[in-house]
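Next up, some structures in structure tokens.
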Structure P
């Protein structure tokens, strides 16, 4: 159970503590932040409302701890990460319970997220040892006009204090995807979890605590974004920001100054379907890609662009699969569960009503109970409808019928987003040509968009983000190159 057993020390009464200087603490504010269960719409957990003074202390301690950590042997850093990964997997059930209650993630998927996160940490430890254990040796006479009088040794060194801000939908997995690369690279880490998902993140952090990482190296502060959000992202002690979320990321990027940024800010992933596509494969991937975790995924299929010739057949196949999806509470492992907040449900409903007023075809009756919205396919959507462009982050998917490949590419590229996309066709030449033309960070051929496996590069264009994620890319992003040049009094050549 959450907050019991080895996790007893992270809770005080009914309020979870924050983590600083290797200890679980209560905030001096005396205030807490309520976490609403999306299913019951009642307060389920509470976390500390940290103050700016406490954030300052965390940053001060993180800077000191990082200096010592940077001197810790690489193998030792990896060893501790492997311990944390094992502990995370061992305690997957109480962490998964938090995901079910905080973000209405189906129970089975919640366990998978925790286990996957352990695997990510272990892979990062191994990749970090290989990547950071290598450097470069350059000689000066490779550039015109120079003799071999200079030897240049390059290596990767940590940036300092990394601020990690994951989103609600994967508060454990997208936290460790930032934490593990930061730590293996020799950085310290300050985590600001999302409110919905904060308790799962605190349990995850306790696994790092139990693994024996040095005090102050990892911190986790909770609280209202309005009180400590900007204070964190603009703090002079932060040397790198890794953020996953929405519009807030754009605001952060404008205020960050010279701080390196790694950001993924959402998508409107387009699925282009040609006449020769395997429609059964397409339908299965549309349902999986568009409706898993109730569509609350940055890489969910967000708009289907299907050639008119096969549109009727595809819509029929998708509707048949949607009819088999189970709808209900996450505890029952239903396919469709409540979306995370009432405001999210209201936003989704606004998109649906706009489409209705403008003449979209409703393939199912629109149903909503509280935060629970039944899966809905909207056919004959036109570009003048909001759902054609805005990201619903819910179980509602628009279908736009197209008459040419160029029309599909144009709609995809006209979006402000450019995270991922997919194309379905048996013609590999057409697939490659379309992929090259789509202005997105990744294009999947004959499969729905997906972030993983976690070592694959993951990046967005335009408003979908800055930089690239994926284990190797994240390690590289959280380091910088240090050069040492040895100057020789006269040219020297090997075996000369």
Structure Q
């Protein structure tokens, strides 16, 4: 029996009803990217219940709709890092908190894997785009309500009984009509700005695939740019410029004749390296242009103190904790903000990994980012003449990589779900290509084998779930 004989049956079963997984994918992305907003609304315990139920429903629907997880497609480096975080409970300096953080890491990782195995790249793009768009709209509505109706800063609802709420814990300050900065439903301008950037990338790719109307393109571009301006995030401003440059290069590669493409790529890479070197050499001037201090808003101090702590546990780190919890003594006074509250992350994904999981974990994270960058750009360049959806992984990884140098969010919540989804989808695509090559090699004339019908051409995977692939 052909290896892919089950595919038509599975497809027919799914075709008899409207699949729920795409909608659950939208909810999963919304819950992980906008989790702070949900927590501010219902509290931590209720959020935990919502997240647990959502994860169980996602798994049940995934299985009910006939999908499966090909274990060979799981990205080994990502799996190794998740395993290291879970195992760190053994040597953790705060084992109870590490156990909880490890469960959260396993849950978000599983969500990314299930979405990659159950949705096509187009469906992933649509689910992510809708979740981010909803976050932007709700953020602007909340900001408008606070500014026009409430007329004073809004605190998280579960803090209503607190005698005093520190300024940095405020949910929304109500500065929408004062030019910002705004925090939106996520309660922080930096992640909100990053969400706006990811929305722009998704909308641009969907428009290039002719899956967004001109009105939709204008609307979501305007909303995203408005949020970018009102948040005023320096990191995201840099990421916006770099992602724009990458979009321009990929557009040029698609437009020029194939014989000129290597020259375009070499020129682009050379210019990029030169600009990065210049930015490093002119660090003070660049931060001044961005309206930030030369110590990157206090990040140098945070990094120095974290690295001093890391020296006590260099190989395996202090133990996985995700966000720094303020009730642990080591974090309560590590870096205190002006309002007296403790800082909750290292503001650098690699230093964070080094501190929490040691040299072993930091090495895995660096390798993971490099592999995803190489594989996503290779996918884009090899299929540059096909649907624009193949460009999205490269664009997302560009944005995530830039942000990872000044934020730790690469390793948690929505960003980590995207990392796991991209890594798994690229692994599935690689399995598909190997299967196609094996089928061709097994045929007498080098063409498709007679006994094993040839799989669909690679770009077709953009519109099929991987459960339909061999």
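Just so you know, all these numbers are worked out from the coordinates, no wet-lab data involved. A quick note: this is a predicted structure, and the numbers were derived from the prediction, not measured. Cβ atoms are built from the backbone, for glycine too; each structure is taken alone.
General remarks:
- Kirkwood radius over Cα pairs in Å, for residues 199-310 alone - structure with the largest value, from P, Q: P
- Among P, Q, structure where helix-only ellipticity at 222 nm (-39500 (n - 2.57) for each DSSP H run of 4 or more, over all residues; to 500) as derived comes to -21000: Q
- Test item: FRET efficiency 1/(1 + (r/R0)^6) of positions 279 and 351 (r between Cβ atoms, R0 = 30 Å, to 0.05) calculated as 0.95, pick one of P, Q: Q
- Among P, Q, structure where mean count of other Cβ atoms within 10 Å over residues 215-222 as derived comes to 14.0: Q
- Source structure of the calculated read-out (mean count of other Cβ atoms within 10 Å over residues 255-262, 10.4) within P, Q: Q.
- For FRET efficiency 1/(1 + (r/R0)^6) of positions 135 and 407 (r between Cβ atoms, R0 = 41 Å, to 0.05) computed as 0.25, the structure of P, Q it came from: P
- Ranked by relative contact order in percent (Cα under 8 Å, 6 or more apart), structures P, Q are led by Q, which has the greatest value.
- Origin of the value 76, 50, 47, where Cα extents along the principal axes in Å was derived from one of P, Q: Q
- For the structures shown (P, Q), FRET efficiency 1/(1 + (r/R0)^6) of positions 95 and 231 (r between Cβ atoms, R0 = 35 Å, to 0.05) is largest in P.
- Mean projected area of the Cα convex hull in nm², for residues 63-270 alone from the coordinates reads 18.0; which among P, Q: Q
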